[in-house]
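Asks: What follows is a set of structures for review.
Bear in mind that the values in this text are calculations on the coordinates, not laboratory data. Since the model is a prediction, treat every value here as computed from it, not as a measurement. Cβ atoms are built from the backbone, for glycine too; each structure is taken alone.
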Structure 1
Amino acid sequence: MKELNLGTRPRDEQTFAAPGEPLYRELTTIDALTFRRMLDRVFWHPPADALRFEVRAIPSELGGEYTVTAIMDGVGEIWFDADTIPARWDAIATFELSWALSQLQAAQHGLDPVGFEKPGGKPGIERMPDYSSVQDPAEAAHYRWHVVNRLRKTGLDLP
């Protein structure tokens, strides 16, 4: 089994908060979970026994840092290609980040996501909308074919 730390976000995206700053934990958790979902899309939702992406908290003197770790076993090392990781957020991730940040802001102010205070001043727990329709079909096909071509080069059967 091979593990590779990938960080909390694509390499060319700026961070919102440094370790120790207010809301660091919340913001980096949002980033890391969004990055993990984006990696699943980029690598065509790989089988978990071959390749999976986990969000991990790494203890530090400032309370903890977060990272997304790629865990590969067997065919997962073929499935994964670090050069395929986008340098920027994709359209779906951008919408997910915006939604998650609006939820965080509402929670900080005791408001529901629409901006109206609920009884008791507590925000509702809303499910994230499905933003898959905003992805360019060509982008999804591009990612899929990267995986398919890597697997074909090795002669492995496709799932």
Structure 2
Amino acid sequence: MRKMPNGFTLVELMVTIAVAAILLTVGVPSLKSLYDAYRGNSEISRIQQALSFARNQAISYGAPVAVCPNNNGTSCGSDWQSGLLIYATTTADTATVSKVLKVVEGFNSSDRIAGGKIVFRPDGLTSNTAQVSFIYCPNGERSGSRSINVSSSGMIRYGDDDQTCGS
């Protein structure tokens, strides 16, 4: 009686590695787009939570609360990429930071964010006369982007997907 050898032959091992390489070549790009979509959803939710926090604090403090791009944790900047600064002010000049309430850390460096400074009044409404939109574009691309709209009445809701983040 002939005994079968244990283990794999070199040919079996080479075929297995070739099949695995083909599957990885096909599967990895779809995993990247899946990751980008997840990151877009996650980050726009983080922006939505920060805006809700700012509105609630304006009502609680009875003072205007602003949301602007973070510069260094103490003042407004111009790049939304570095995060959000949420602060209360007691003066009519909402550019003056009286008390920093929250700093939302920066976002992925390959992503783009479009938005505008927003100020919530003590009644929960915004000082903006028009709707303000925040658009988060994973990898700066239109496809997969997510958005948040804030109406002048202070209502925060998810907006349309696949919008452009500008130039």
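Asks: Quick check: 120 is what I get for volume of the Cα convex hull per residue in Å³, for residues 64-103 alone, calculated from one of 1, 2. Which structure matches? Write down the numbers at each step before the final one.
Replies: Numbers: 1: 120; 2: 48.
The read-out was computed on structure 1.
Asks: Quick check on the output: 9.9 is mean count of other Cβ atoms within 10 Å over residues 8-15, derived from one of 1, 2. Which one produced it?
Replies: Derived from the structure labelled 2.
Asks: Can you say which of 1, 2 returns 0.15 when FRET efficiency 1/(1 + (r/R0)^6) of positions 32 and 88 (r between Cβ atoms, R0 = 30 Å, to 0.05) is computed?
Replies: Details: 1: 1.00; 2: 0.15.
The read-out comes from structure 2.
Asks: Right, something else. 1, 2: which one has FRET efficiency 1/(1 + (r/R0)^6) of positions 24 and 128 (r between Cβ atoms, R0 = 25 Å, to 0.05), as calculated, at 0.70?
Replies: 1
Asks: Could you tell me which structure in 1, 2 was used to calculate distance in nm of label points 7 Å out along Cα→Cβ at positions 16 and 56 as 2.4?
Replies: Checking each candidate, the match is 1.
Asks: A follow-up question, please. If relative contact order in percent (Cα under 8 Å, 6 or more apart) is computed to be 24, which of 1, 2 is the source? Can you show the working numbers first?
Replies: Details: 1: 24; 2: 18.
Answer by label: 1.
Asks: Now, a different point. A value of 131 was derived for volume of the Cα convex hull per residue in Å³; which structure in 1, 2 was it taken from?
Replies: Checking each candidate, the match is 1.
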